[in-house]
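Novice: Below, each structure is written out as structure tokens.
Only the coordinates and a few stated rules stand behind these numbers; no lab work does. Note that the structure is a prediction, hence the values are computed from the model and not measured.
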Structure I
Amino acid sequence: MKNLNEAITKYEIFRGMKPEHLAMLGEGAKEVEFHPGDVLFREGGPANQFYLIESGRIALEAHEPADGTMTLGAGEALGWSWLFPPFVWHFQARAIEPAHVIILSGAHLLVTAERNHDFGYEWMKRMVQVVIRRLQATRNQLLALQVESALQG
């Protein structure tokens, strides 16, 4: 098994993070393999993990799979619902091809952030980047659907 702390440092969202904060991230991290069709988490289920996609593709699906499904791949981060009450997933995540993922414990991250506010501030700045990128991608999907609908109508 490779050094997970080293693997975590390769993610863009963690570049420039202090070594001691990176070490905190990796505490309790684990590697998991998912096969096509495997569900990482289900909409409405308890949100308690943060995912770093090493390889493969993961689909984010709302209630039922649809053409508008967003897919994520290697180098991307997934899941922030564990940060905010009521701590439930708002989407389903499903592997659409073999995927290798590093899983970080949401509970560990929340407790660590509360105990070490310097870490917590750095962590939140990076999580906001993930949220902003996901919102921008969603906006682009909605605009594309509007254009497609206008061309058909």
Structure II
Amino acid sequence: MNISEKLIELGVHLPEVNRPAGKYVSYKRVDNTLYVAGQTTRIDGHIKYAGALGEELNLEEGKEAARICIENLLCQVKQACSGDLNQVQSVLKINVYIQSNTEFTGHAQVADAASDLLMDIFSEKGKHVRTSTGASSLPSNSAVEIDGVFLMRGI
């Protein structure tokens, strides 16, 4: 099954591509490795989940925020490969940053929501290494930010 069909089957709709919020590029390809800049919960120019987990937001909201970040990450990957997500050979690594208070300990569960979505979409190719960490603040007050590294088919 191709990735576009898989997204439809899973009910995943990729939003419009977010433009960089600063002086950087959204992705950079070096040979067959694609590096994608951190993606937040921005949808249509607005942060969907703002605030800290353990304060303004709960664990379930954090998981949904992580899924939105992955959808935004995949928008960048799709743009980098001219719309063909089947060019992804492997998801290599993701870094999950979670805005949280000092009492919040559900970092792995928030990151699991991101990992689950990648594995649901890409199956075996979606298995990856990852880091998840808490932060006192994130850009635009987003609850979660995720960046990633992908192995792509040769051009």
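Novice: I, II: which one has log10 I(q)/I(0) by the Debye sum over Cα atoms at q = 0.17, 0.21, 0.25 Å⁻¹, for residues 75-130 alone, as calculated, at -0.65, -0.94, -1.19?
Specialist: The read-out was computed on structure I.
Novice: Starting from the value 9.8: which structure in I, II was mean projected area of the Cα convex hull in nm² calculated from?
Specialist: Only structure I yields this read-out.
Novice: One of I, II was used to calculate relative contact order in percent (Cα under 8 Å, 6 or more apart), giving 35; which?
Specialist: II
Novice: Hey, helix-only ellipticity at 222 nm (-39500 (n - 2.57) for each DSSP H run of 4 or more, over all residues; to 500) derived from one of I, II reads -13000; which structure?
Specialist: Label of the originating structure: I.
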